[in-house]
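Nothing in this text is a laboratory measurement; each read-out follows from the coordinates by a stated rule. Remember, it's a predicted structure, so these values are computed and weren't measured experimentally. Cβ atoms are built from the backbone, for glycine too; each structure is taken alone.
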Structure P
Amino acid sequence: MPHPALEIEDLHVSYGEKEVVKGISFTIQPGELVGYLGPNGAGKSTTLKAVVGMVRPSSGGIGVAGANAICDIMNARQLTGFLHESGAVYDVLTPREHFALIADLRRIERAKLLRRGEELLDFLDLPIDARDRRMQEFSKGMKQKVAISAALLHDPPLLLLDEPINGLDVNATSRFKELLLDYVRRGNTVLYSSHLLDVVERVCKRVIIINQGKVLADLAMDTIRQSHPGKTLEQLFQELTGYEPVKAESVA
């Protein structure tokens with residue numbers, strides 16, 4: 001039987017004396033696309049950072065495809081792609097230089113990753129003449145296309161996304177959703193953190209809702225539709241958390 005794509009058990013994370021994640025547990029199987037939702041400060045980004053070793057848990061366990069992401073973080077990182085909420089790229093580099101650096105850091109053949117990078121940038125419609133320009137000249141949306149491609153370069157079995165469509169226009173958002181669904185159809189796994197609940201509702205088949213560092217609900221979208229007829233995911237989210245999320249059209 002295959003290992004879970006991601007298994008988090010009683011995870012606690014603190015920043016100084018402030019505990020941000022307070023005993024979160026959930027399991028995601030290969031091939032799932034799961035929304036990870038919560039108000040600002042709920043612990044979403046901290047959870048993702050703990051999986052890739054950017055923050056160290058106070059206690060608890062994290063498994064990535066059977067690898068212990070706390071004791072064997074380098075192996076877990078090889079199995080994981082991560083798009084940070086800031087869409088951070090090395091903007092003094094060109095996209096191609098950025099991808100070459102990632103290939104070197106991951107110890108993967110440059111030519112292979114550069115070919116993959118070109119395919120992703122083609123699909124996301126980043127102009128060819130921009131690929132050898134320094135990214136400090138780029139718009140937010142252009143940088144986001146590079147950041148998305150960078151997270152997918154090594155074709156990881158687990159992809160962690162934190163506000164992935166931030167800065168993308170309507171056409172790029174549509175292409176990104178198509179890319180994401182194809183990635184999952186190939187048996188890969190996505191944990192998708194966002195405040196844009198209408199987008200999550202359209203692409204995810206399951207959602208985990210957290211607040212104040214704890215899991216409030218872990219439900220299949222079909223269950224939500226059957227148990228709460230006539231209610232949107234946004235309305236359920238508001239009931240559980242008392243928080244009013246951002247609407248996608250307000251940032252398009």
Structure Q
Amino acid sequence: MQRDTLFQQREGSSPFRFDHQVATVFSDMIRRSVPGYPLTLEMIAVIAGHFARDGSVMYDLGCSLGESAQALCTGAVGRKCRVIAVDNSREMIARCRQRLAAATGSVPVQLVCADITDLRVDNASVVALNFTLQFIPRPQRLALLKAIHRGMNYGAALLISEKITFEDEATAATLATLHAGFKLRQGYSELEISRKREALEEVLMPDTMEQHRMRLRQAGFTQVIPWFQCLNFVSLLAIR
């Protein structure tokens with residue numbers, strides 16, 4: 001795993017992109033930036049083990065390097081199903097293909113380089129949107145969730161992990177400070193944290209927990225269950 005030093009070197013305010021440089025260090029970047037990320041992957045495997053069905057498809061939408069796809073495979077061992085992992089970054093898909101080639105398992109994974117808003121989901125028992133929805137333009141988020149819902153089998157599970165924001169300014173400020181403190185303890189400098197925050201400012205657009213709940217209900221999901229929160233990061237389970 002290559003250590004993330006990108007924002008030691010980058011200057012200026014160019015927007016964050018999932019390019020070759022990011023793909024090279026992404027595993028280290030997300031672990032040192034998102035508190036609780038390893039547990040999120042572990043629980044994706046647990047939840048997949050409960051909801052995966054023989055003959056169905058599991059989806060990892062916005063798969064980056066395929067860690068969620070691998071968690072789905074781990075959870076569904078012994079099931080006669082497959083995973084479709086989708087990302088619109090060719091660099092991420094290329095690195096993901098290399099990682100998956102070294103992995104062993106009985107659940108096949110198909111990689112697709114595409115915009116997930118154009119993808120047709122079909123016969124899905126589990127869908128993972130792991131820190132993905134926050135990068136989709138807000139006007140497109142409900143339509144994406146409705147399309148996912150239409151392609152899911154009855155009783156299927158949608159897993160969403162996201163950075164969230166808060167209507168209460170004091171809460172938002174406190175958790176943002178604690179999140180910065182987490183990243184400092186992971187070895188990032190204040191300059192790196194500041195540069196990355198500026199790069200993500202118009203790219204990562206978080207919602208409140210209530211906005212997520214309402215949107216999922218509008219999309220047709222019958223149950224919306226928050227199962228994890230660490231600072232300003234949450235994971236939700238939505239059941240069709």
Structure R
Amino acid sequence: MTISFPDPSGLLLVYLLVFVRAGAMIMLLPAIGDVGVPPRVRLSLALAISLALTPVVAKFYPAALPQAALPLGLLIIQEATVGVAVGAAARLIMSALQVAGYLVATQTGLAYAQTLDPTMGVQGAIVGTFFALLGTVLIFATNLHHLAIGAIEGSYRMMPPGAALPTGDLAELAIRMTSSAFSLGLELAAPFLVFGFVVTASIGLLARLMPQLQVFFVAMPINIMTGFLIMMLLLGTLMTVFLNFFATQMRVFL
């Protein structure tokens with residue numbers, strides 16, 4: 001009986017290509033790819049995920065990988081492009097919470113309170129930051145981050161190495177996810193917008209009946225109080241809708 005081992009140089013090259021695709025995706029994934037996560041942590045996670053995926057996805061690579069610099073370089077660029085596309089899709093899904101938070105903050109008057117958003121590394125409305133952090137925590141608490149990791153393996157069936165990239169399909173997917181994320185953000189903020197309109201109309205009517213009333217000093221506390229009351233009542237429902245949306249959109253890559 002003879003035992004044969006595959007060429008180690010070929011395995012190392014496959015591992016490098018898997019690492020390029022997985023690393024590009026992890027760089028953009030929500031929570032893991034945020035600016036607050038140390039680069040060493042992201043690098044270690046990308047190396048570990050690539051090591052686990054290499055035996056599974058090695059069959060998608062050609063038996064004879066290119067050895068010349070130019071074909072190999074083109075293959076590496078293709079792998080990085082696919083990883084960036086999948087990671088950007090997950091980031092687009094999370095942007096729905098930012099849209100909802102911005103609309104809620106604008107309606108309730110909390111848009112004046114700006115804070116550092118650790119998921120984006122920029123200043124943002126405090127409600128949007130809260131929604132983004134809560135959504136990230138719930139994704140990990142409900143194990144939906146497994147869908148993001150599984151999307152790396154699923155991307156090999158959608159966009160196998162060496163094949164021409166479906167640029168038209170990728171553009172259509174990006175447009176659809178962007179529009180879906182904006183629509184979801186508007187839907188999540190809809191209760192706040194409706195009640196805000198009712199409160200504003202009521203205050204306007206009161207101002208017509210009592211011209212001497214200082215409308216601004218009355219409307220601002222009422223808007224904030226109404227916003228917090230609606231958030232307290234509907235926060236669980238809003239996050240459930242978002243988690244269902246996240247799961248549905250990420251299953252596209254599985």
Quiz item: In terms of distance in nm of label points 7 Å out along Cα→Cβ at positions 75 and 227, which of structures P, Q, R is highest?
Solution: R
Quiz item: One of P, Q, R was used to calculate Cα extents along the principal axes in Å, for residues 107-186 alone, giving 50, 28, 22; which?
Solution: R
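Match the computed value 143 of volume of the Cα convex hull per residue in Å³ to one of the structures P, Q, R, and report its label.
Checking each candidate, the match is R.
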Exercise. State the single structure among P, Q, R that was used to calculate helix-only ellipticity at 222 nm (-39500 (n - 2.57) for each DSSP H run of 4 or more, over all residues; to 500), giving -26500.
Key: R
